[in-house]
Structure formats: structure tokens, C-alpha cells
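> Listed below are the structures to be examined.
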Structure 1
Amino acid sequence: MTPRACFLTIFLLFPVEATVWPEFRGPNAQGVVKASNVPSKMGQENLVWKREIPGTGWSSPVMSSGLIVVTTAVKNPGTELRAIALDAETGKVVWDQKLFEPSEEEAGSIHAKNSLASSSPLIAGGVVYAHFGHMGTAALSLKDGEVRWRYHDSYPAMHGNGGSPVLVEGVLIFSADGEKKGLLRALDVSSGKLKWEVNRNQDVRRKFSFGTPLIVESGGEKVVVSQGSGMVGGYRPADGKLIWWVEYGEGFSLVPRPVYQEGHVYLTTGFMKAKLLAIRLDGAKGEITDTHVEWVSTKDIPTTPSFVISGDEIYLTDDTGRLSCLSRKTGERLWRDSYKRKISASLTLVDNRLFAFSEEGQGFVHKVSDKGIEEIAVNDFAEPVFASPIIFDGSVIVRSKSNLWRFGN
């Protein structure tokens with residue numbers, strides 16, 4: 001038996017059935033992972049499998065019950081929006097389901113850095129929820145890809161789609177912030193019918209944004225933290241009632257997902273000049289812009305990649321690759337470095353190792369602390385990476401422009 005065959009035989013003895021990576025940014029939705037024996041180096045020597053994914057999609061993969069699910073847009077010759085499930089052990093395709101065929105107008109003008117399948121799917125209760133923004137949302141059986149329902153109520157989009165959905169208290173909630181209106185929508189997960197819709201009614205010049213909501217506990221109840229152009233709000237899942245809100249001027253085209261830590265929400269404010277806000281949620285009710293924003297940071301703030309928090313440190317990179325560490329309590333910058341590459345994929349932290357992937361195809365792994373960074377590995381995928389990885393015991397799964405990779409340690 002060759003050394004590689006021996007590696008694969010031993011590696012595949014470790015089960016993946018119990019691994020759950022249900023949504024964008026993982027089990028805690030914040031990019032912080034508890035896992036052991038995770039590889040830093042990713043190359044031919046520890047490649048378990050590599051599978052080409054048809055079409056184009058920047059959506060991040062999700063995983064449950066031994067299946068990895070991705071979405072993609074395939075030209076055939078028109079556009080088909082598809083969801084594909086792969087066996088996590090072997091990389092073989094288990095099912096491939098066509099969900100929508102958007103019109104030329106819907107699939108028309110998108111940003112050069114976007115795709116028609118940029119929203120990440122979500123898995124819950126054996127169901128995959130595949131979201132394509134204004135082009136439609138669908139629920140499928142995780143086991144075989146059978147479609148349970150489709151929802152399609154289009155709106156004039158700007159630059160395509162991007163925000164991913166969340167599921168809470170029986171409703172699937174997602175941003176629908178288009179060219180003309182800033183909306184937040186909720187679907188009944190059993191039927192796919194619209195349960196409620198909220199118009200943010202924010203007086204801003206550019207209403208389009210691509211935020212992914214975050215579910216937090218505040219005041220003894222679950223609250224949907226959702227950003228749109230010019231504001232972030234805390235909404236009640238049952239009916240979309242706005243509980244509290246913070247305004248931040250003309251900030252638009254929101255992409256990074258908020259992060260929650262110790263009763264505070266940390267979030268960025270979008271283009272043109274991004275800021276990072278720390279918002280205290282204790283006693284939040286009505287407009288809290290002047291009362292609950294504890295600090296604001298303005299240097300090297302991302303407009304695309306989401307950041308991570310570990311203890312009292314915030315690790316973030318702007319879109320040009322300028323990496324910083326901030327004090328979570330004060331917003332003070334503790335140090336600054338640089339990847340010297342463009343970064344759109346969100347950061348992922350495993351213990352004290354920070355994983356970042358570049359638009360040029362590098363996979364960076366650094367040891368980080370409040371004192372600085374130490375390079376561990378720089379990996380080369382030879383094509384752009386916009387998606388965030390799946391990381392669990394002994395494994396890293398990476399989606400690049402055309403391929404899905406699994407590496408083992």
C-alpha cells in the first residue's frame with residue numbers, strides 16, 4: 001500500500017456524520033470554531049478529494065448528516081440556479097437539483113466581484129434552504145434533493161444577490177434590500193409562504209445592501225439583528241416588529257455579518273467609508289444611536305469579509321488585506337499587518353489560528369494574539385476563493401472558483 005493510500009484509509013475511519021456546519025460562518029454563525037487536529041497546510045500530501053463544481057457561485061458550503069451542500073449558477077444555455085449535495089467522505093455528487101431559471105432581467109447586471117449564487121444555503125431538520133436573493137428561495141430534502149417548496153417574489157436588485165438567510169422560531173428570514181426599497185422578509189418554513197415583510201423606510205440615497213441577519217438573545221427573547229443601508233435594527237421574529245435601531249448615515253451595500261459577544265453586537269457600516277460599531281444591547285429599545293453605541297473605529301474596516309472575535313480581541317481584515325487586531329472593549333487598535341492580497345472570504349478562527357483566503361487563491365494560516373501574528377502556512381489553490389471554509393476535527397473543506405476541496409490532517 002502506498003503512503004497516500006495508507007493515509008486515506010486511516011483518515012476515512014474518522015466519521016463525518018456527526019459534523020454539523022448548518023449555515024454561513026458555521027455552527028455559531030460567527031466564524032469561531034472548536035476543532036482538533038485541523039490542518040494548516042493544504043496540499044497534495046493531505047488532499048482527501050477534489051471535486052469540480054459546475055457553473056459559478058461564491059456561496060459558502062454547508063454540511064450535515066455527511067453531506068456537503070453548495071449552490072451554483074450554470075449556463076445551459078440560459079441560467080439555471082442549482083443546489084448540489086456531495087458525500088463528505090468521497091466528494092462524489094449525491095444529488096444535483098435545478099431550482100430556478102431566472103429571467104434575463106433578473107440575472108442581468110451584477111457586480112464584477114459577485115456571482116448569481118453568492119447567498120449561502122442553510123440546513124435545519126433535514127431540510128436545505130437554498131436562497132438566491134431576488135431570484136428565489138427553495139426548500140429541499142437534504143437526503144435526496146426533492147423540492148418541498150419554492151418562493152419567488154422578485155424585486156429590482158442592484159449588483160445581484162449576496163445576503164444569506166437565518167432560521168428562527170419557524171421562519172426563514174433574509175434581507176431583500178434592493179435598488180428601490182430596503183426590505184426584510186420572513187417565510188413560513190413549512191409552506192414557503194410569506195409570513196411578514198418589513199420596509200426599513202430609511203431615507204438614504206442607496207437602499208441596496210446584502211446583509212446576513214444574526215440571531216441573538218436580548219431581554220429574555222430572541223432578536224433578529226438585521227442591517228440595511230443607513231441602519232441596523234433588532235426585529236421580533238414572530239412578526240418583524242422593530243424593537244430597537246441604530247442609524248449610521250449613508251452607509252450602504254452592507255456585506256459583513258455582525259458578531260455578538262457578551263451582550264454587545266459588533267458590526268460594520270458599509271460603503272463608502274466603513275466604520276466598526278460596538279452596540280450594547282442591555283435595555284435597548286427604540287432608537288439607541290446616542291445611548292448604546294459604546295465606541296466607533298474607522299481605520300481599515302472591511303466592506304466585504306466578516307471578522308471574528310476571540311475573548312477581548314477583534315481580528316479583522318479590510319478588502320485590500322490589511323489585517324488588524326482591536327480591543328473589543330475600547331476599539332483601540334493593538335496591531336496592524338497585511339496579507340498583501342485582496343480578501344473577500346470571511347475570516348475563520350480555530351483556537352489561536354486565523355484562516356483567511358484571498359481573491360488571488362492563497363489560503364493563509366497565522367497564529368494570532370493581542371501581541372501580533374506569526375505565519376504558519378500559505379497555501380495555493382491557483383484560482384480565486386470567495387467562500388468561507390468548513391472546518392471540523394481533522395479536516396478543512398474549501399470552495400474555490402471551480403472546485404471543492406477536502407484536506408485532512
Structure 2
Amino acid sequence: MYYFAGKFVKTLRKRQPVLNITESDVLCVQIAALCYNLGHGPFSHTFADFLKEIKASRRYWKGLRANVMMFQHMIEVNRLPFHEYLDNPEEDIEFIKELMTGKQGPQATLRKDKVFLYEIVVNKMSGLDVNRMDYTMRDAVVLGKRINFKWRKFLNKIRVEICPDGKKHICANEEDLGTYNELFADRHALFKELYFERKNRTVATMINRILSKCGEAEFIKGPDGKWLSLIDAIKTMDTYCCLNEEILEVINETIADPEVEKLIQFLETSKLFIPIGYFKYCQLPSGGAQEMKKEIAECEHELSEDDIIVDVAESGYEGATSESMYYISSDGTVKQWTTEWHAPPAETSAPWRVFYTKHNKELVTKMKSGLRRVIQEKGGFVDTYDDETYIDLLIPEEDPAAIQND
């Protein structure tokens with residue numbers, strides 16, 4: 001992202017000197033791109049699921065993002081000499097933080113003629129930014145997908161223009177709408193085939209469950225030598241830095257919880273949670289996934305909602321209907337794509353998947369029955385993985401929850 005963002009802003013500076021993009025502006029954009037992914041915990045987005053579940057931002061971070069907090073922590077701990085490189089270090093550091101989130105704050109008011117710089121790293125208006133373009137192109141390689149989007153051609157065509165709203169925005173060319181929508185479609189394919197692929201999400205939900213079970217246990221050694229719980233460790237960045245990919249190994253060695261131990265053993269041997277099925281197109285309860293678990297558990301005797309996992313997938317088109325993009329039309333005027341921009345195809349609905357933690361044949365059968373009944377009553381589509389569960393191979397006594405109950 002650092003390189004891409006640098007090429008982006010330098011291209012604009014070279015093509016349009018009238019924009020008065022300074023070397024300090026370039027550096028701010030590059031630093032924002034470089035530091036955008038700061039603050040990811042162990043297992044990256046899987047840990048983000050855990051943070052979302054415990055409402056970390058609202059409860060412990062005063063609504064701030066982890067990347068911004070980690071950036072500030074990095075500055076303070078390392079006493080970084082920004083005064084040697086930035087025109088106005090105090091204001092520029094705050095500008096970098098705003099660029100990292102894409103949200104225009106006080107610094108945008110001070111830089112009214114340069115608000116287009118907020119559309120490079122995280123573009124809240126169009127969604128076409130360095131972050132999305134970078135990971136879409138990179139992760140497509142993982143799946144061996146060939147995408148037609150060429151970032152150098154993209155940079156050769158964009159311009160900053162004063163738009164109908166009276167502000168300066170980054171504008172595309174009218175002829176390139178199809179290319180950008182195709183890029184968004186490629187991103188959607190990544191959500192479906194990689195990020196929210198079923199086995200990947202099964203592993204993610206197991207890790208999340210382990211972390212949730214250990215949230216209050218003190219097993220993390222802080223910088224001052226004191227032992228902290230996982231919840232306490234995320235409250236400040238100096239202790240958050242103590243978390244790394246070895247966390248499961250530390251948990252396995254220090255937490256005396258039979259269920260947690262078995263879950264880690266299951267992960268190591270690829271004995272995963274049981275996939276029950278998925279559903280779409282139904283009226284969801286106001287309580288979301290938690291309420292859905294409760295409704296399924298109440299359908300069948302002996303089912304407990306604590307043993308049910310409802311995993312909400314994403315399609316990559318969330319929020320697309322609110323995004324738009326300015327473009328330079330064939331007659332040279334600036335216009336705006338709205339409904340045609342980031343336009344999702346007819347079928348993009350992401351499934352809600354249901355997993356079960358117990359390796360118990362009878363209860364798995366009840367789970368499938370309960371899921372079908374709940375979704376059919378709601379008028380939705382439901383499909384259970386009847387041909388993929390291999391129910392005859394399940395061994396009840398290896399159920400981690402059953403061990404906990406013993």
C-alpha cells in the first residue's frame with residue numbers, strides 16, 4: 001500500500017501542479033497507507049471478530065480505531081522525529097490519522113483545497129481506494145484469478161476536478177465504468193471464495209470461541225511483568241503489543257480448561273466444528289445471530305444455544321448502494337455515477353452459516369431439523385449439509401463441551 005499510495009499522490013502532483021501537493025503531503029499519504037493495517041491482533045481479521053464481539057472500540061478505546069491508537073503509541077514509544085520531515089508535525093500527525101480512517105475531521109477544514117487526499121488510502125465516498133485495490137489484486141493471486149484491472153492505467157487516467165458539490169474530488173473517465181465495476185465483482189469473488197469460504201470460517205469461529213472462553217483468565221505477561229487477562233491486554237496499546245500468533249500455544253500451556261484444551265487439539269488435528277447448513281432470504285430477528293441461535297435451540301429438546309455458532313458472511317457489496325464516483329464525461333463536464341457505480345449483480349446475498357460445537361450424531365440431527373424448521377417458518381431458503389457431515393464418523397465422547405460438563 002505504501003508504494004501504491006506514493007505513486008498515486010505523486011502522479012497527481014506531477015500531472016496537476018496547480019493542486020500544490022507538497023512533499024509533506026506526499027509523506028502524510030504514504031505514512032497513512034503504510035500504517036493502515038497497524039493494530040491487527042493475532043490471526044488478523046479473526047481477532048477482529050473477537051474484538052467486535054466484546055465491543056472493544058466502544059468499551060475500551062473510546063470509539064477510536066486500533067490502527068490510529070497503535071500509530072500514536074508507536075510515535076510516543078519510539079520518539080519518531082517527524083519534525084525533521086513534516087512541515088507542521090503536530091497538525092500533520094493528526095492529518096495522517098484522519099487519512100488512515102478516511103473520516104474528514106478538523107484537519108480537512110484546514111486543508112479545504114486538498115480534501116481529495118482523503119480519497120487515496122480510504123475512500124469513504126466511492127470505495128475505490130488504495131486499500132481495496134491493493135488487497136484485491138494481491139489476494140486474487142492466491143486463487144489464481146486473473147483480473148483485468150491495471151493500476152498503472154488507472155493512475156494514468158485519473159484527475160482532480162472541482163465537482164458539482166463545489167469540492168475537489170478524484171475523478172475517473174466515463175469510459176472506464178465497466179472496468180471499475182469488474183474490479184468490485186472480483187472483490188466480491190474473493191469474499192465468497194476466500195475470506196468467507198466455509199472451512200476458513202469454521203477455523204475462525206473455533207479460534208474465536210477459544211479466545212472468548214479465555215477472555216477473563218490471566219495468562220498474558222505484560223511489559224511490567226504483571227499477568228493480564230486477554231480483555232485487560234487489549235485495553236492499552238503497550239499491553240496489546242504483547243499479543244502475537246503464539247497466543248494459542250500460551251493458552252494451551254497455561255489455561256486449565258478441558259474444553260479449551262480439546263478445542264485446540266481439534267484445531268491441530270483439523271477436527272473442526274460440524275457444518276450444519278446455511279440460510280438466506282429470510283426475515284432475520286432483531287437480535288441478529290444471537291437471537292437466531294436461541295430460536296434454533298428452542299426448536300429441539302437438548303439443544304443449547306451456547307453450542308450453536310451462527311456465522312454471518314459478507315459479500316463485499318455491503319454499503320455499495322451509498323457509494324458514488326465523480327467522472328469526466330465525453331463532453332468534458334464532471335458528472336456523478338450513483339446507481340450504476342459499484343452496482344451489484346442480481347445475486348450477491350451472502351449466506352448465514354450455522355455450525356455446531358458438539359460431535360454428537362443425535363444432536364447434529366436435531367440441529368439440522370431445528371435449523372430447517374426456523375428458517376422455513378420465516379419463509380427463507382435453507383440448505384443443510386446432509387452429504388458432507390459424515391455423521392456416522394462422529395464420536396460423541398470427543399465432544400469438547402461434553403468434556404467440560406464432565
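> Comparing Rg/Rh (Cα atoms, Kirkwood Rh) across 1, 2, which is largest?
2
> Output the label of whichever structure in 1, 2 has the greatest value of mean count of other Cβ atoms within 10 Å over residues 30-37.
Result for mean count of other Cβ atoms within 10 Å over residues 30-37 over 1, 2: largest is 2.
> Same structure again: Given a value of -1000 for helix-only ellipticity at 222 nm (-39500 (n - 2.57) for each DSSP H run of 4 or more, over all residues; to 500), calculated from one of 1, 2, which structure does it belong to?
1
Each value in this text was obtained by applying a stated rule to the coordinates, not by laboratory testing. Every value quoted in this text rests on a predicted model; they were computed, and no experiment measured them. Cβ atoms are built from the backbone, for glycine too; each structure is taken alone.
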